[in-house]
Structure I
Amino acid sequence: MLMAIDVGNTNIVFGLLEGERMVGSFRLATDPTRTADELGLLGCQYFHQFGLEPKAVTESIIVSVVPQVMPALTQGITRYFGKKPIVVDVDVFPKLDYEGDERLGPDRSVACVAAMEKYGKPVIMLDFGTATTMDAVNEQGVYLGGCILTGVRTSVNALFQQAAMLPQIDLQLPETVLGMTTVSQIQAGLIMGHIGSAEYLIRRAKKETGFGDRAKVVATGGLAQLIADNTDLIDVVDHDLIIDGLRILARQYRESQKD
């Protein structure tokens with residue numbers, strides 16, 4: 001069994017895979033203060049909940065955008081699951097033709113690898129998480145660039161923290177853009193505004209790249225479904241995109257060790 005781990009700014013997502021089949025998944029809050037023992041024991045508890053044994057793990061792979069978590073996480077996985085994890089951009093590097101001055105974030109590189117294998121090329125990926133990111137890859141597998149904007153939840157939290165009179169809200173789409181309550185107005189502005197932003201960015205990316213309708217537009221992340229349900233510019237929502245990318249990279253790593 002492969003344990004694929006995606007360490008994001010908000011959550012650590014664990015995907016348990018037998019071949020290409022997901023047999024379980026769970027998430028922990030990203031907390032740099034957790035010790036190796038806490039992370040290892042929490043992981044074991046979730047395994048038992050699925051009726052699985054930690055010793056069933058034959059390999060593990062991690063992609064992370066939170067370096068502070070990595071020492072405790074890698075130690076916890078090694079100690080409690082008996083396998084030293086493969087780390088993206090340390091042990092294995094996504095096969096992506098990238099010519100920028102800075103390395104692309106490892107989670108975004110993994111998403112690109114998965115999107116190309118699962119949906120073909122050219123492809124445009126959007127990840128609706130703590131930040132919303134967009135990336136484009138052409139027919140030759142060359143990374144053409146991307147953009148980053150503040151995620152919906154991050155915007156909600158910032159608004160709540162900076163404006164004492166505003167209430168916390170649920171992230172759900174209101175019926176109209178012109179609300180009659182403070183809550184509905186915030187929902188309309190943040191959620192409908194984010195949908196509008198996504199549509200503009202997709203159209204602009206298609207125009208700049210010349211992809212037109214040839215590109216598959218793939219969305220992932222916690223709010224992907226909410227956004228995709230309210231626009232016809234997103235072709236597919238794939239919540240397992242990064243976990244699948246880790247599965248692909250683990251396979252490539254195994255093959256490279258045979259050479």
Structure II
Amino acid sequence: MRLLTRSLDSPSRILRQYDAEMRAEPPPEPGVSRVWSGGVLRTTGQYHCIGYSTLAGCDVDREIATQAAFFRMLGATVEWKVYGHDRPADLEDRLARAGFVAEPTEHLMVLDLQAGGFDDLPPDGIDLRQVRSAAALDDYVLAVGTAFDRDESRTVEAYGTRLADPTLALLVAYDGQCPIAAGRLEMPPGRCFASLWGGGTVPGHRGRGIYRAMVAARAWEALWRGYRYLTVDARDTSRPILEQLGFVELTTVTGWVLEA
């Protein structure tokens with residue numbers, strides 16, 4: 001992926017826009033509902049999450065205790081996503097005292113899609129295809145599950161009814177007829193931000209540029225659909241590659257989990 005020379009908008013301005021568009025008023029998602037509870041935006045349904053809060057002037061410990069009690073009564077595990085610029089500054093310490101446990105920290109990174117063209121092609125013999133059938137969705141599940149060594153069976157339920165949804169693109173890389181990498185692109189309507197999720201390559205095929213090609217293909221799709229920015233919550237392993245592709249870090253993201 002080669003980027004034309006063009007300066008990125010101020011990361012701080014992009015982060016403010018991201019907070020407003022994607023966190024304070026997140027786009028609707030199938031199977032979940034959102035409601036403000038005190039200073040917390042609470043997501044329940046297919047998954048349970050607190051992705052945004054405005055706790056200035058609140059009794060923060062009481063607010064955390066209220067949310068913990070709600071999800072315990074629901075019998076549900078919840079993730080409270082804390083971004084590096086969230087306030088109060090000691091929010092993570094307060095969550096830890098309330099019984100939440102930190103997941104590995106990731107990096108919210110952004111690419112300005114108007115900054116250039118993306119020309120990374122898959123290596124010879126590797127074919128990239130969008131998922132448009134139940135059989136192809138099974139290939140997606142197999143590739144992601146093998147890449148991350150985890151059970152991805154719930155993916156069929158989550159995306160099986162969305163294969164014709166224009167806000168979703170699932171991509172699979174094949175070596176012959178063998179699925180060897182996969183990734184997801186979410187394109188919420190009425191927003192400037194599209195996002196990458198779940199990109200992974202199975203062992204034995206890494207280091208060949210397949211991940212870069214998968215990012216480039218999804219970047220083209222998002223640009224063609226009219227999005228300005230592409231975001232990803234990057235692990236430490238993928239962060240250097242994404243930086244080479246022109247992504248810039250906006251802030252860190254740490255999931256704090258309270259088990260049911």
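None of the figures in this text is laboratory data; all of them are computed from the coordinates on show. Computed from a predicted model, the values in this text were never measured in an experiment. Cβ atoms are built from the backbone, for glycine too; each structure is taken alone.
For which of I, II does helix-only ellipticity at 222 nm (-39500 (n - 2.57) for each DSSP H run of 4 or more, over all residues; to 500), calculated from the coordinates, equal -8000? Considering all the candidates, the number was obtained from II. If distance in nm of label points 7 Å out along Cα→Cβ at positions 141 and 245 computes to 2.6, which of I, II did it come from? Here the read-out was taken from II.
Calculating Rg/Rh (Cα atoms, Kirkwood Rh), for residues 29-108 alone for structures I, II picks out I as the one with the greatest value. Each of I, II could give distance in nm of label points 7 Å out along Cα→Cβ at positions 85 and 125, but the derived value 4.6 comes from II.
Which of I, II yields 35, 23, 14 for semi-axes √(5λ) of the Cα gyration tensor in Å, for residues 53-196 alone, as computed?
Numbers: I: 35, 23, 14; II: 37, 20, 15.
Working through the options, I get structure I.
For the set I, II, ranking by relative contact order in percent (Cα under 8 Å, 6 or more apart) places II highest. With FRET efficiency 1/(1 + (r/R0)^6) of positions 21 and 189 (r between Cβ atoms, R0 = 35 Å, to 0.05) computed over the structures I, II, the top value is the one for II, the highest of the group.
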